[in-house]
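Values in this text are rule-based calculations from the coordinates and carry no lab data. Keep in mind that this is a model prediction, so the values were computed, not measured. Cβ atoms are built from the backbone, for glycine too; each structure is taken alone.
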Structure I
Amino acid sequence: MQIENDFSKGSITKNIMSLAFPMILAQLVNVLYSIVDRIYIARMPGDSFLALTGIGICLPIISMVMAFANLFGVGGAPLCSIERGRQNIDEAEKIMGNAFIMLIGSGFILTILGLLIKKPVLYLFGASEMTYPYANQYITIYLLGNIFVMISLGMNPFINAQGFGRIGMITVILGALANIILDPIFIFKLKMGVRGAAIATVISQVLSACWVLRFLTGQKAILKLKKESFHLQLKRVKRIIALGTSGFVMSFTNSIVQVISNTTLQLYGGDLYIGIMTVINSVREFITMPVSGLTNGAQPVIGYNYGARKYDRVKRSIIFTAIASISYNTIAWSLIQLFPEFFIRIFNKDLMVIETGIPMMRIYYAFFFLMALQFTGQTTFIALGKAKHAVFFSTFRKVILVTPLVILLPRLFGLGSKGVFLAEAISQFVGASACFITMIFTVRKEIQKELNKELSTS
């Protein structure tokens with residue numbers, strides 16, 4: 001019997017790109033999804049800079065929401081790929097069902113908790129009396145639609161894991177197009193400003209969530225979302241959380257670093273430097289999406305072949321992913337270093353922001369080309385089910401490296417705000433290199449161990 005979307009056969013490049021290409025397109029569109037609010041708000045009449053800075057203060061909270069979506073989505077989807085590679089469809093569906101229930105539960109808890117503590121949290125995250133009203137307006141509405149964000153972000157990986165990259169792409173495109181169309185209507189025509197941007201985002205996520213659920217409960221899905229799979233089993237929950245902790249830690253630590261960066265920048269540079277960091281983070285989202293789409297496309301292929309014991313194809317998948325990722329990141333890094341003003345002007349045309357932001361951007365992205373190694377390493381660890389390794393390197397770069405450096409460097413050598421941006425550059429060099437080198441040795445050891453098992457049983 002022919003298996004649908006069998007990644008153990010055919011061209012490695014074709015298998016990966018058949019998933020990666022629609023994911024890359026989806027991620028590129030998703031760029032507009034996630035940053036279009038900031039682009040429109042930057043063009044609002046009046047206090048557009050304060051409004052943009054206010055949204056920047058909300059980004060750590062949004063990252064925390066994404067962290068929980070990654071915990072269950074990124075945790076469950078690779079396990080589904082491995083089980084599908086083993087032809088264990090029933091177990092794969094139960095993993096997906098368990099992940100869905102945990103997404104829904106955590107979504108409701110985050111909404112209630114967020115609404116209760118939002119004011120002190122926003123001030124803790126770097127809000128001032130000038131920026132708090134804008135941050136409060138945006139995050140209140142965003143939290144009310146949080147459950148749809150969780151479903152859209154958390155369940156879409158299960159579509160991609162089945163080999164339906166185009167369907168996964170539509171999930172993102174549907175939401176992105178809706179957001180692009182609705183943003184100017186709510187922000188400018190209805191004159192709702194920041195509130196309008198948040199409403200447009202929530203409506204867009206509702207549409208994406210409905211699309212995801214419609215597909216996963218429909219006939220075309222290989223793995224279907226069924227009520228009988230919703231019963232939580234401790235063993236499955238532990239497996240999902242163990243593997244998803246990497247994505248959770250990555251998003252959560254991003255949030256923590258954003259908080260520490262914002263508070264440090266508020267201390268040394270005020271709202272101006274928080275605004276610059278908001279712009280730089282927006283650019284980062286823009287340029288990392290293609291390589292993120294590529295590595296996400298490789299993940300099901302690596303996991304499937306690992307489950308199917310096709311170890312040579314596992315190696316070749318990793319090599320292709322690494323080369324393609326490094327090539328892209330090098331081009332992106334070159335463009336940023338050569339044309340920083342162009343990227344800043346996408347989000348802000350204030351001359352003070354541009355003049356101050358250009359050297360900060362060059363420092364922040366000094367070793368960005370090496371981040372391809374981090375992406376490839378993390379993807380491989382997750383695809384092989386190496387939860388501890390994935391978690392460690394997520395923690396290592398952001399918590400062990402960036403956080404202390406953000407606190408210490410501004411106090412050294414008179415660096416001030418510049419030290420915050422330098423901290424990211426140092427972490428890119430050290431963290432990415434360590435992750436990739438460890439991944440190479442781990443993969444070699446793991447494959448050799450599996451081959452020895454096969455020899456001993458034959």
Structure II
Amino acid sequence: MMSEEWVEEQKEELTDERILQMLGERQYKELKEELENHMYPVDLADILEGFGQKQMVMVFRLLAKEEAAETFTYMNSDMRELLINSLTDSELEEVMEEMYLDDTVDVLEEMPANVVDRLLLATDEEKRRQINQLLQYPEDSAGSVMNVDYIALRKEMTVAEAILRIRQVGLNRETIYTCYVTEKKKLIGQVDVKELLTTSESKRIEEIMETNMLYAHTTDDQEDVAWTITKYGLIALPIVDREMCMVGIVTVDDAMLVLQEETTEDISIMAGVQPSEESYFGTTVLEHVKSRIPWLMFLMLSATVTQMIMNSYESALAVMPQLAGFIPMLTGTGGNCGSQSSTLVIRGLAVEEIEFADLLKVIWKEVRIAVCISVILSVVNGIRIMLMGQGDATMAFTIGVTMACTIIIAKVVGCTLPLVAEKVGLDPAIMATPLISTLVDISTISVYFAIVSAVFAL
């Protein structure tokens with residue numbers, strides 16, 4: 001007899017081609033069942049991205065309200081706008097009713113004003129009030145990403161009453177695994193559902209609640225909140241105002257999105273590109289140019305300093321033209337070494353392994369690393385110069401000393417600048433590859449010609 005697992009494996013996979021085929025054959029009932037039973041909202045959102053407006057709307061209308069709302073939250077802004085313009089007021093109202101408040105706010109922040117107006121009309125008065133409240137919090141704050149849909153309990157409740165409360169309101173809450181105990185809206189404790197289910201129903205909440213708990217304020221940086229959730233393995237973190245009144249929670253899925261956004265932003269800054277919330281293909285050519293040109297312009301103009309230094313040693317280059325051939329290798333090696341150090345330090349800052357107080361320790365470690373690396377690279381490069389006939393032992397020694405100095409300078413600069421940036425309140429990612437490479441280039445050229453002039457008496 002065939003097992004259920006085997007039968008399941010034999011079912012035709014629900015791909016984009018299969019969905020389009022079923023739409024074309026008007027197998028709406030079968031497609032609806034397939035979507036409900038064999039398709040996750042996040043995967044469906046990815047599939048619908050490649051559909052035309054008509055097909056996307058047809059599939060969306062086949063979904064149950066809960067699945068439709070969840071799929072909607074995973075769509076990009078262009079897809080959402082197309083759907084909003086295609087759905088009726090009643091359909092749009094159903095979607096908005098099923099969406100969690102934090103997801104609703106995220107959608108509203110990405111939509112044009114005319115679309116926002118229509119979305120707000122599809123929400124009830126209480127939800128609009130809550131939306132306006134969340135939109136008032138500073139950008140990148142905990143308040144801007146929190147969800148106000150949490151389960152609040154009273155300390156005088158029994159465990160049985162608490163479980164009944166969860167059953168009554170849990171369906172409309174984003175998470176029920178951690179419940180929060182409030183007194184006159186002030187946060188006084190928390191209790192896990194696991195504790196409720198394994199404790200005598202006659203016990204009161206105040207007997208089992210945890211009072212030593214983590215929390216954050218509405219004005220705290222969202223990245224700090226996300227790292228707290230990650231560090232302590234939390235499902236959700238309560239958010240309070242200045243009076244310790246409970247106002248919402250930040251859940252682990254929101255924390256993951258925050259960290260993803262912050263990482264993307266750091267990568268963009270490190271590459272010398274202004275961060276953008278739009279996807280690569282969703283960003284126009286002109287917008288790409290505008291985001292990239294400022295840093296490229298700055299770095300191009302800063303290279304003038306390097307040019308001026310080289311011009312001052314024009315006579316040395318005239319006497320020994322082969323000196324110019326080593327410059328790309330030296331500057332490239334220095335830039336690479338500086339980038340390695342800065343990347344590791346920025347990562348250490350991000351995960352709170354390193355802080356400004358560790359500056360001297362970091363420098364001492366990077367100097368030792370630089371000495372080891374410089375010895376190895378200098379020896380290998382000296383052998384290369386001799387074998388390829390690019391110079392004698394004196395030239396190999398000169399380039400080796402220059403490389404050693406370059407690597408040490410690059411490592412020190414690469415590890416120092418991000419820490420200094422963090423100390424003065426700047427994003428450490430600003431002090432990444434482009435800027436460090438420019439500073440190292442200037443240092444390398446200066447050291448190179450100073451050593452060459454001293455050795456060869458130029």
Structure III
Amino acid sequence: MKFKSIKSKSIFVIGLGISGLSLARKLKNNCNKLVCWDDSLDVRKRALKFNLNLKLPTNVELNRFDYIVLSPGISESYLDNYKNKKKINLISDLEFFRFIDGKKLLVGITGTNGKSTTTKMLEHTLDHSNVKIAGNIGLSFSELKLNSTNQKNLIIIEASSYQLERIDKIRFNIACLLNISPDHLERHQTMQNYLDAKLKIFKNQKRNDHAIVCIDDNYCKKVRETFKEKFLSKPIFFSVKQKIKNGIFLEEKKDVLEITNNIHNEFFTIFKKNLNIFGKHNYQNLLATYIMNKVLGTSTKKFIKRSQSFSGLEHRLEKIDSFKGLNFFNDSKSTNLESSIGALKSLKNIFWIAGGLSKSNGLKGVENHLLNVKRVFLYGQDRYKILKSFKKKVIISEFSNLEVAFEKAFELASKTTGEINILFSPACASFDQFKNFEERGKKFKLLVKKKIFSYKNNDS
């Protein structure tokens with residue numbers, strides 16, 4: 001893979017995590033001058049293995065570089081001590097997708113929740129021979145190998161608000177906004193700033209590009225009202241909660257999902273039993289995926305067939321096992337209440353394990369979503385802060401860590417008559433006790449497997 005337009009450019013990459021290091025490795029032989037930095041000594045040692053030129057930002061004149069790439073996880077306040085901050089050209093790592101040489105079609109997917117699932121589902125269902133996924137998931141820049149022939153490369157990019165807030169001229173041929181709910185306010189400060197960052201995914205689209213927007217939350221409803229005033233692309237609005245006369249909607253019936261496409265004059269059904277995903281939030285992802293397939297030319301028949309073989313993603317309402325009337329679900333990816341609500345609505349008779357490092361508003365509004373919850377088991381650093389969010393009467397217990405919370409949930413569920421769903425959906429960040437949501441989810445899965453194994457051995 002080669003880049004066009006940057007052979008003569010000088011670039012400074014700050015932050016050498018997975019994405020930053022990968023980009024730097026790819027830029028090393030594709031630009032005139034490359035300088036890098038990371039505050040972590042261990043990370044710098046790893047970077048030196050690739051012969052990268054490392055310099056402290058304070059020891060160089062940043063305004064002399066054509067582009068400054070700040071890692072998505074690093075706030076712009078990092079550069080506050082730099083006196084000529086306003087004169088630097090700060091861009092996102094996503095921007096470099098536009099510099100890739102060769103024919104390409106860029107699909108961008110964003111939203112507070114569901115980005116990863118939708119990205120993987122789109123990759124799985126597309127009728128296209130050369131599909132790559134990148135951004136938050138998928139291949140890193142150093143791994144991305146594109147077809148150099150005349151065939152167009154289709155790149156699906158999962159884009160976070162951190163990445164989108166710094167884009168400049170990158171153009172997404174298809175851009176999808178799934179939903180908006182309060183998240184990352186410690187970075188963006190206000191919901192308007194957060195929304196503005198997300199909406200940049202439509203920023204450079206042209207009249208023949210497509211913008212796909214779900215209108216099932218209040219923020220995205222407002223996006224619909226002002227879309228044509230702000231953006232040039234063709235909007236397609238969709239919903240899993242309401243009928244849309246000039247859009248596309250999904251209705252959930254007892255056994256089937258009914259999809260009505262008023263844009264392309266199409267109606268079809270999918271049997272729920274044939275899908276490996278469930279819950280309204282996943283049906284939202286499914287509908288978004290169908291629309292993108294439609295725009296890209298996949299037949300509906302092929303989409304239905306391929307969607308039925310999609311098994312979902314790890315840590316996203318993942319069913320781990322069943323044992324003596326107990327079902328165990330790992331939803332560790334739910335790092336905010338809005339995401340956990342999808343799981344709470346998808347199951348009945350729930351023993352809910354939640355907690356960790358809460359967002360700024362705790363679990364405000366949680367009392368409206370406890371219809372299917374029998375008991376709550378709170379753990380982690382902010383368990384007492386979260387407890388204040390529960391105004392509706394529900395049995396709540398607090399624990400120091402996930403292990404003791406799970407032990408108690410299992411013990412009480414085992415003594416309860418009827419089928420019980422033990423749901424691990426934290427609705428909080430993981431950083432109080434875990435490196436990330438993946439480590440947290442793996443811990444829960446291990447606890448479940450050990451417990452079932454122990455019981456089976458004792459029974460024998």
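If helix-only ellipticity at 222 nm (-39500 (n - 2.57) for each DSSP H run of 4 or more, over all residues; to 500) computes to -8500, which of I, II, III did it come from?
Working through the options, I get structure III.
Assign the value 3.3, calculated as mean projected area of the Cα convex hull in nm², for residues 14-69 alone, to the correct structure from I, II, III. Show your work: numbers first, answer last.
Values: I: 4.8; II: 3.3; III: 3.6.
Among I, II, III, the structure yielding 3.3 for mean projected area of the Cα convex hull in nm², for residues 14-69 alone is II.
I, II, III: which one has distance in nm of label points 7 Å out along Cα→Cβ at positions 158 and 438, as calculated, at 7.1? Walk me through the numbers on the way to the answer.
On the way: I: 3.0; II: 7.1; III: 1.0.
Matching structure: II.
Figure out for me which of the structures I, II, III the number 71, 56, 43 belongs to, where Cα extents along the principal axes in Å was derived from the coordinates.
Among I, II, III, the structure yielding 71, 56, 43 for Cα extents along the principal axes in Å is III.
Starting from the value 17: which structure in I, II, III was percent of Cα pairs over 31 Å apart, for residues 118-309 alone calculated from?
Considering all the candidates, the number was obtained from III.
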